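None of the figures in this text is laboratory data; all of them are computed from the coordinates on show. Note that the coordinates shown come from a computational prediction; the quantities given were computed from them, not determined experimentally. Cβ atoms are built from the backbone, for glycine too; each structure is taken alone.
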Structure 1
Amino acid sequence: MQLQLNNLYKHREKLQKQHGEKSLFAIHGAGCIEKPNICFVFMNPTGRNIWAVKERKGIRAPRLWTKNVWKIFFASNIISKNTFEEIRKMKANERTEEFAQQLYEEIAAKKVYITNLAKCTQIDARPLPDKVFKDYLAYTLEELSILQPKHIITLGNQVSSILLSKTIKVSDYTNKQHEMLTIKNKTYKVYPTFYPVGQGTRNMPQAIERIQKIS
């Protein structure tokens, strides 16, 4: 099963050398690549994603290192209870190439795609300036144009504002309130949502509630 848009890799790997940790690979979007029901747009990957390490083989997909964010995908019926329990039990270095592939095949089967606005992997979770995200914006818009998702969920004020080219406060959006984004004469619904991990973990219940209503 094809889970990634490989034709977009070249430009992003070039930007990884410019904006990311040079010893790490960029992390690309993955999941359902043909008109997904939902496309999640996070901020940027970090070195905690063990698939960014150059010696590691297999799918280089978002969120493979983390545990907290999968609470959202489980609560939203995107991954099964068994898969969620496996993620909770496993240490990052115990996750195999086969597990990562199966995980994203399960996500794709639910008509979901997960990506980051910036694909440049950082060594840690340092904040990135707007300029870095804007350097990726054209490629992310191309990614969305190819995908043609029914709903786009943007996580956090910064990502939402840059993708929509206007100042966004995610706290202003509840239930199914959304913005419209036009790419190549096609219009998409965009749902700005609280960033639910890291310093935003306290906002996870609100993020889950909103995602459940959208999906």
Structure 2
Amino acid sequence: MTPEEFQLGNLEIVTFELGLAMTNSYLLGDPDTKSAIVIDPAWNGEQIAGAALDRGWQINAIWLTHAHFDHFGGVSGIEKSIDTPIPVALHPLDLPLWQTHGGAGFFGITEFDPGPEPTIDLETGMELTLGKTRFEVRHTPGHSLGHVIFVSEELGAVFCGDLIFSGSVGRTDLQGGDWNTLLQSIREEILVLPDETRLFTGHGPPTTVGKERRSNPFVTGEIL
């Protein structure tokens, strides 16, 4: 699908839907500094790197919400497209999952290049920046042991991986998943945010905290 581009505060965002699982990958660029980061490069890393090059952006880091294969299958393509090494950030509890290629074999994928091993250990409260925009890392286990979200209060936005979706939530039947833990993470890290906070999810369309608070059946308790 054709990437979608929009403005979020001072940042420009390019969204890709990539790979077998149609995973959302996000290229965030700061127009003032021309620096960029990628959140969850699912697949076709060359395409993501090309989009950055077309805009004159330099990708300085890759942030992973978690280590299921469909959220980092494009890391190697980005690395091969750019001359300098790019640090990859991941919560250490998901490193064992990364080391087993994020369950790719379980889905019949026998050839998988994970790219370079993550070198930035994410943890709750860590501050990440892109230009002048700050993001806070929050640990949100349940979909995987080391799942995190990236929260920017100044943008009123969360890049939430597979924690919650529009009208749904992340699955818990894969390695490291736990249903009660997932719901607790949603209650403690998503529902505490203002209703207008935008949620940029790992799959499907973006949504808001208020919409999910009112109508998500997993949140309202209609589905348990």
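Identify which of structures 1, 2 gives the largest calculated value of FRET efficiency 1/(1 + (r/R0)^6) of positions 13 and 101 (r between Cβ atoms, R0 = 30 Å, to 0.05).
1
Looking at structures 1, 2, which one was distance in nm of label points 7 Å out along Cα→Cβ at positions 85 and 109 calculated from, given that it came out as 2.4?
It traces back to 2.
Given a computed value of -11000 for helix-only ellipticity at 222 nm (-39500 (n - 2.57) for each DSSP H run of 4 or more, over all residues; to 500), which structure among 1, 2 does it belong to?
The value was obtained from structure 1.
So relative contact order in percent (Cα under 8 Å, 6 or more apart), computed for just one structure, reads 26; which one of 1, 2 is that?
1
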